[in-house]
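Trainee: Below, each structure is written out as structure tokens.
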Structure I
């Protein structure tokens, strides 16, 4: 790109000095600028797409990890909740048995 700016500067100096300025050369330099700009745009777009794909993959991995952690936490909660339910049922049964035996004559 720097070489193109240098060529454009030379053409501008020629136009100012009236030293054989050729509009066709200016068209050629501008066409090169356009070509370079399109190539830069394409490279930037490709880089953006690659980053977007990598970000999507990382988000999917993070989602999978979160699902696994949440599943383990829910399983642990359900396990402890089930134990608590069983313990409560056993305590209720013991209380009923105690009540039944203490009412006996």
Structure II
């Protein structure tokens, strides 16, 4: 996962890079979570998004999400089928509304 950023009061975008061993089909599942504890994903926020790709060995996806739940921390997780050797990726951010400066 190469980037995860808040784009508005309830919106975020994640940029995912996927590299495969071959050109066969790969399914990428992106899940979103909101919570108030750093390092924990929190509660699932909306339905997961699924993308299917084939024909190449590298893919880049930009995925947007509008959060339904409140929470100071937003988390995005990406998994693939077939499973990635590293088990997938996740990133978390502290939302601007909770950013203590």
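Trainee: Any idea which of I, II comes out highest on FRET efficiency 1/(1 + (r/R0)^6) of positions 52 and 92 (r between Cβ atoms, R0 = 41 Å, to 0.05)? It would help to have the intermediate numbers written out before the result.
Mentor: Values: I: 0.10; II: 0.95.
Answer by largest value of FRET efficiency 1/(1 + (r/R0)^6) of positions 52 and 92 (r between Cβ atoms, R0 = 41 Å, to 0.05): II.
Trainee: Given a computed value of -34000 for helix-only ellipticity at 222 nm (-39500 (n - 2.57) for each DSSP H run of 4 or more, over all residues; to 500), which structure among I, II does it belong to?
Mentor: Details: I: -34000; II: 0.
Checking each candidate, the match is I.
Trainee: Determine which structure produced the value 1.00 for Rg/Rh (Cα atoms, Kirkwood Rh), calculated from the coordinates; the candidates are I, II.
Mentor: On the way: I: 1.82; II: 1.00.
It was calculated from structure II.
Throughout, read-outs are computed from the coordinates displayed, never taken from laboratory work. None of the values given here were measured: they were computed from a predicted structure. Cβ atoms are built from the backbone, for glycine too; each structure is taken alone.
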